[in-house]
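> In structure tokens below, several structures.
Readers should treat all values here as calculations from the given coordinates under stated rules, not as data from a laboratory. In this text the structure is predicted, and so the values were computed from the model without any measurement. Cβ atoms are built from the backbone, for glycine too; each structure is taken alone.
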Structure I
Amino acid sequence: MPNYLGMSFEGELAPSFDLRCLHLGRKPPDGWGIGFYPGDGPSATILKEPWPPFGSIRSELVKAWEHLESSLFLLHIRVATWGGVSDANTQPFGRSWGGRDWLLAHAGSLAHRLPRRQSPRFEPVGTTDTEMVFCELLDRIADAGWRCIGDADPRVLHSWFEELNVHGGLSTLFTDGRDLVIYADREPERGRVYFWELMPPFSSFSFGDDDLDVDLTLRGIKSRKGIIVCSEPMTVSGIDGFAWKVLPPGHLLVVRQGAVRAEVWPASSAGPSVASLPLGLVGQHARPLAAKPKTLSVSHRTVYTYERPVGRSTHVLRLVPFHDHYQRLLSHHLSITVDGEPLPQGHRRGYEDVFGNRARRILVERPYSELAIEATSTVEVLDTDPLGYRPIHDRSTIPLVWMPWQRQILQPFLLPPELAESELQELTDYAMSFAKRNDFDLLETLLDINASIYREYKYQQSSTSVLTTAFEVYANRHGVCQDFTNLFICLARLIGVPARYVCGYIYTGPKNPNQRQSEASHAWLQVYLPEVGWKGFDPTNGILTQADHVRVAIGRNYVDATPTSGTIYVGGGPETLEVSVRVEETQPEWPGLRSEAEPAGVR
């Protein structure tokens, strides 16, 4: 059985821990203990049992107790009786500092006693090496003025563990209920640290050995990622291709809400002292560099073909790119043909819809079997530095506070989609895990969601439809740009951040072998940042929008911003749709002076 087990998840889970050795007649451990943080609060609950008897009531409790729910768990199983058997010598150990409960689990023995401090804030209870290590770490944290692990410099923490590692075995799990610090002993022969990054989707997931079974889905399936770390590799069921990884000797990980915040290598390692893996330090998410303006030529051709002639139909087109201070429309031309013949101008009407989109309504009152719509535009994109703003307040935090009139105007972009209450609750928990992981910083949370959808959701064409919900995308972890946009919008609105759907085009460069949506219209979103305005996020590509994105239409969702839509009143039948989009960089053709409000060359 493993000596220790640590788990950190994005949001709360209620796993079942079954100490099978206590009811199958095998040798019981010398003691076991489990620590967790109910409601993700600062207070820890610790259940311990030294010398557990067969059929132990406490072990049955952790197997069946539905209130054993947290985003962070520490389990320690003791297999040595040195130091006496009592609650005081059974891990994990807990202490309070900075208004939080701290827990520590340690595998190994110190060959040398730690030097005694003259006036320690914390003194060992019991006789184990682990208590001495715990007290020394907390004394150093208090001396540094840190009240949580989030205040600490990971490199300094690592240097402390290296100093203590000189005295003996020191594979350690250390937490304040928000962050989990994992340190691997520098001597592999004294014990390795095994870890696994759990990634949804999964319908069932459990792991264990002959003596211990941990089931994460017995009390319900939640599509949550997590980090699992233990002293021994165990058998896993429910996920294909599962393989434990070994944390290299002398390494330190800092984990929060199921994601690695930082990894620190030992000084003797060939690697850098601190590496981003994969998110990097909180507050250091990747930010785009300022780009140069681009002039892009866009051709968008749509052809509808019907098995039987259509007698009468009406259509709404949103194909004219925006003209504002982030992009300038240099020219636009729209061609509409019905069975190869141009549609008369009298059958078209241009207007501005309620979202500010340039729309056209067309009416076709003659029989036809093919309708072809081709829009060509030349746009200068000026959104080169999306994070170059300087808000009055340097840091916006969640929850945002809106004035009543602001909330009234933004209300359409604050309402989440109509889903089952249970689905909205799970999506809310999922969204809040990003906020908690980033200390409720608004921009860091949004950057984290954007990057996580890009990394963790598979881009898979023809796997969804326009009816696919945000919850289905979250549960299945695949989709296309529209699905990823809908999910991000839903998550943003659930934490009180206004978000709107954007339809347009993306330039991926000449002959890009890894292009996503460069041959079709593209979808992304904009969120409204206080005292900044609407800023674009592209979760399909994990980037912020800059000079490669051409905005055409916006709305609450896809229906409000769809490029082409229509209604057939007479005739029709089975329909074939062909769409081709080409975006190329070109040299600007200045048509002469024009006002900011009136683009030139628009037909």
Structure II
Amino acid sequence: MTPATEKGESAPRAGWIARSLLLAVFVLVTAPEWITSASRGVDGSWILGLSMAEVRGLVHGRDIAFTFGPLGFALTPTSYAGSAHHALPIRLAIFAIWCGSTGLLLFRVRGRVAPLVFLLAASLNGLPIPLGPAWSLVGMLTLAVLNLLIVAEVDRRPAWAIPAAMLAGAAMLTKFSAGVSCSGALGVWALIQLRREPSLRTVKRLLLLSLAYFGTMASLFVAYGGPLSALPAYLKLSRELASGYSAQMVSSDPAISPFVPACLVGLTVLALALSARRRWALTPVLAIILFPMFVLYKGSIVRLDAGHLQLHWPTMFSLFGLLIPIAGRYERLGRRTTVAVAALLAWTLVFPSFTTRDLAAAVRNNWYNLFHFRAVSTAVRERDEALRISMSLPERVRARIGREPVDVFPCDISVVWANHLNWRPRPVFQSYAAYTPLLDERNAELYRDPGRAPRFILYSHYAIDQEVPSLVDSRTWIEIYRWYDFVDEAGEYLLLQRRSTPRWTGGSRLASATHSMKKRLEIPAVPNGLSFLKADIELTVWGRLMAFLYRVEPPRARLEFGDGSKAIVRTVWRNADGGFLISHVPRHLASVRTLFETGAGDECVAVTFRDVSGWNFRPTFRVRVMHSPPIEDRMEPEIAAAPGGEAIR
């Protein structure tokens, strides 16, 4: 196969004006949102939580842990304090680097039609689909790194990989999955260079690349996160959050199919195999984009709904456009690649996300908001203030809390923001995300520690995905019950205040046995105290493979209550080995209050576990039923911090 041009050669001078105009249109239509109004609920709360953490100087890895890192607030900017103005330069920088790196590739694309197809593919990632201000920036960050790596490949100039490495280091501090995508692509590029030229010179270049990557990550972490000593903890907890995602956070919309993302990954693998066998120039590019494609695929199919699919498929299609600059160096391969990418773009028309009118309105709004940012920020703050008023707690509750530290359980952080409370969050500040023993234990440690525990908790009895709050981050929930008393109620919230001593210390084993899925387990009746169940549920080899390549539905538990009623709930199975309250499983807020006041709630007499798929989890597992001592002291009128005992072991 004969190259059509020399490597690194730019587009003919006659076409630079047309390409410049195309790039200007590209920049015009892909401008992202710059600020968002506050909202309540699960998503609105974690967005507010990131802004509050940034403004209050909470350290990621030490004080908080989430799927977004120290720079995550810039991907989800709110009007909270100075966060909005602080986020704007970061968002502008990401947008400018993405557009600039796209322009670098555009002027390396040969032909008349290929540049247009390339820009259309790239623009899919940036079109202002109305899903919130975070998502297009995540794709822009990933594609900017890949653009620079492809420029380095086209020009055979490794120096272009240095800004890619710096950007990948920054990506690790924005959204961890994006950072992993970028880091994986960078690693593959480095291996390609080492294989192509296995010399000391290449090793030195890669060491410089590593210095740029880790140096940028460390510098930005210190600037936006905290002491450098917390960086390893941030990476460890972020990895822990990522490791449990596809085996716990599964959800499905029957109308949505995983066919599109799975097909795109399959096409990438097949194209890579074919290209490697025929020794096409596309092989390095396909290898570089494969890992980001896989990460995007997992992000779209674990929580399989229209929203999550729409967040990821534009970037997945945009990745294929990166084949065009390399393929264009060879006449026949360039034509075939351009036609193939154009066909893929045509495929996107079967699931449009917006109309032309929507696109035009979004483009106008985004540019208006940028050039009138101060006025827009003022208007957003006014809307946010109206939301604050609507979420005001009763005056007696606010007066009781005062400036004392308070947390909110399980996830509605917006109520803390709305009432100007002194937020002291547990590390994983939304309970549904504490789905591994390590994450759950980190949260439990906060409530257990008399020097760090918040004096108050605003408790609402809510869980996502048909879960029960006391069975989600169960270690944390147990510590709440051990260390806090009910003192007031405000609508959907209970106000809990910390005790000076725990309700109980230690515990005894009532029963221990090997149990099996689909087998009914009766809870031993005890006259006093509470019973807790530990279940060591594990994945099979097939289940571990499915968790990596696809996703795993968590086991279900059928709870049978003393009044004859039954409930089927989803388990947070990895946390079950730490134990959860089983003798009295509160089903609503009133029963939680009763449990705190009297030590008795909705009596549960039996539980049955079931593997939804039938082969993802081991059919037998060990169970232990523990018993707490009788609870004598139901309520303490005055509460002060004091050392406490150990949790049930």
Structure III
Amino acid sequence: MIPGSEIGLKIDQTLTQDATGTMAYLEFEAMGIPRVKTELSVAYIDHNTLQTGFENADDHKYIQTVAKKHGLYFSRPGNGICHQIHLERFGVPGKTLIGSDSHTPTAGGLGMLAFGAGGLDVAVAMGGGAYYINMPKMVRVNLTGKLRDWVSAKDVILEVLRIMSVKGGVGKIIEYGGEGVKTLSVPERATITNMGAELGASTSIFPSDEVTRAFLKAQGREKDYVPLEADENAEYDEIINIDLSSLEPMVACPHSPDNVKSVEEVGNILIDQVCIGSCTNSSYVDLMKVAYILKGKTVADNVSLSIAPGSKQVFNMLAANGALADIIAAGARVLECACGPCIGMGQSPKSGGVSLRTFNRNFEGRSGTKDAQVYLVSPEVAAYSAIKGVLSNPRELGEEPEIQLPEQFQINDNMIIPPAPPEEAKNIEVVRGPNIKPFPNANPLAERIDAECILKVGDNITTDHIMPAGSKILPYRSNIPYLSKFCFAVCDEQFAERAKEKGGGIVVGGVNYGQGSSREHAALVPLYLGIKAVVAKSFARIHTANLINAGIIPLTFADEHDYDAIAQGDQLSLPDIKKDIENSDTTVLENKTTGKKITVNINLSKRQREIIIAGGLLNYTRVSK
């Protein structure tokens, strides 16, 4: 396991959500494998739950019938967010998991080796294939001490983001250890591993210990417990030390999760909206603390407060113990158990509005309001600020009450539908609505590529820039032709029209191109629009894999200064691209407009080169079969 070399992992479990799942299952069906070969696969409905037309409901029906037929469990709309439920009901320490959602590493809080991946990688894993990554470097984060009152796990991961940045985890696994780990519950650990995605990390993981055992026992799953910790002589590429007792309430300022300051540094800014929930901060204890802060109070006149429990289990327990009544009485708007505002699915702030959110991302425009100022905070900061009307430090509340995980969670899996037995599955019809279109086909690699620089963008371009989300766009995730009109609209509203007119082209980007979510649509839609290659200073891990899977070539500048030698509209050529993909680690990019020849790196394994030459992973898999 040499850092940087490609390794293949056997995958025990997979998960999908509905915004990426439809495409993943279309790809799985295209492979012609009758039944999943994993130990467990689950299809969740949590993203596209706002049904303003037939599209989302059609996709849900398609996913439900595919799951029943091909051997997957199906979590119905309203059951909750995939990562929260998987932690509660399915996650097993020591098992491998990949999911078509970048926050799949949430399960690392339970001691799973969990990766976010593109839908096609998940489809291959469901078919029994390996999941390939470059062997990461290992980073140890030593936690000592104990969190002070009203300081939470969210503040821990914001501190890590402050130290490492959104690109500091690229090519790395973040492993947490030290005596401070024992003071954190499994949901708290999961908050930290969840936002490890924002570091660009391959994944994050905590030990599986007696705290893990207690959580699984409370979920009625103690039989799944496996002790797991690092060897005493384990070696690391990097070590970070954090004293939990020194932390204070933190906030990630617009428009990046690593733009972190303390609440005191930011000061008492006037706020318009507070949103509590998401796969980061919607656990039972999170919302019990929120209920405690809100009890007997009223949300400030200038604030709209919304709260979305992470799962039906949490929602039921809040209702049963009276906490939900306290939340409602304070004036909170209670949303269904789903992703909701985190992905721009409702609750967009007003023009120029300031929104505090317990979510994981605050990219520009992600909330649905382009000029909104979104700050990421803990549930404690969010609830207290909602009452005060300004960003406020909950440590002003004094002593924090003792709110612990229950010894026994309320367990009711009636919203999870098991797969049909193999003999019944043969007769199940898969239902496809009119919004479901075939995914685009890629052609085998040509000997050379001649194309225009169709778009040039800067650093830290996210998958939200490439393929935006939100309530107007997400229903069309299974309709690539319609979706294409929104591609890169955040950067250039004319991009899609220009790409169609020019027959595609080459995109040029800066550092950390493709950071953010795992959505393979950020590769499939450019493929549909004719993008042949992306040349960047560096790439985010999941997006690199998605580009390769789609048959789009990711190339990096050998000299980053050559980024300045290309302008949008320049005519570019890769005259020896196929030969060099086959035989070399570099190729020459010719700028026909200026005459300059630029050396670019081909950072691909032998397998990835074969995928590119075949025209994408699906073509490669068909050939391999």
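> Upon calculation of helix-only ellipticity at 222 nm (-39500 (n - 2.57) for each DSSP H run of 4 or more, over all residues; to 500) from the atomic coordinates, which of the structures I, II, III produces -8000?
It must be structure III, since only it matches.
> For distance in nm of label points 7 Å out along Cα→Cβ at positions 204 and 292, which of I, II, III scores largest?
The structure with the largest value is I.
> Quick check: 94, 50, 48 is what I get for Cα extents along the principal axes in Å, calculated from one of I, II, III. Which structure matches?
Working through the options, I get structure I.
> Once mean count of other Cβ atoms within 10 Å over residues 428-435 is calculated for all of I, II, III, which comes out largest?
Once mean count of other Cβ atoms within 10 Å over residues 428-435 is tallied for I, II, III, the winner is II.
> Comparing mean count of other Cβ atoms within 10 Å over residues 196-203 across structures I, II, III, which is largest?
Going through I, II, III one by one, mean count of other Cβ atoms within 10 Å over residues 196-203 peaks for structure III.
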